[in-house]
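Asker: Structures incoming, each one as structure tokens.
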Structure I
Amino acid sequence: MNAPSHLPAKVLPPLPWYLPVADEVSLFEAAYAAQMPVLLKGPTGCGKTRFVEHMAARLAQGTG
């Protein structure tokens, strides 16, 4: 049995918060469009996971 959804179809959940530092968003989008792998490198706690979570949600929603 399917439970009714209380959200209208056009309401999307908010993207995970991320503040771009340089051109990483456009570079990631270009790599995604070209189906190229991306290597993220940085110290612990610099935001690599947060960036990937943000971009995954952004691309899934079609806002990228």
Structure II
Amino acid sequence: MSLRYSSVYGVGQHGRAVNALLLTEPVEAICRGRRPEIRGDGSEVHDYKKVIDVAEANVQAMEAEV
């Protein structure tokens, strides 16, 4: 069994994380009353996963009788 994740986010995420700015910059702009800047043409897709969900998936995988 192999589990591979990308675009994981959650509490304690720092700005150096891969794709972190894709999440933090727009939220920060909105909080400051500014319009968020969305870069690109909209063709790039990210499927973000909460770190707690990834942790749960790992536990279930370890407990699975495969």
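Asker: On Cα Rg over 2.2 N^0.38 Å, which of the structures labelled I, II is highest?
Answerer: Across I, II, Cα Rg over 2.2 N^0.38 Å peaks for II.
Asker: Assuming 3.2 is distance in nm of label points 7 Å out along Cα→Cβ at positions 29 and 45 as calculated from a single structure, say which of I, II it is.
Answerer: I
All of the numbers you see were taken from the coordinates with simple rules; none came from a lab. Quick caveat: nothing in here was measured; it's all calculated off a predicted structure. Cβ atoms are built from the backbone, for glycine too; each structure is taken alone.
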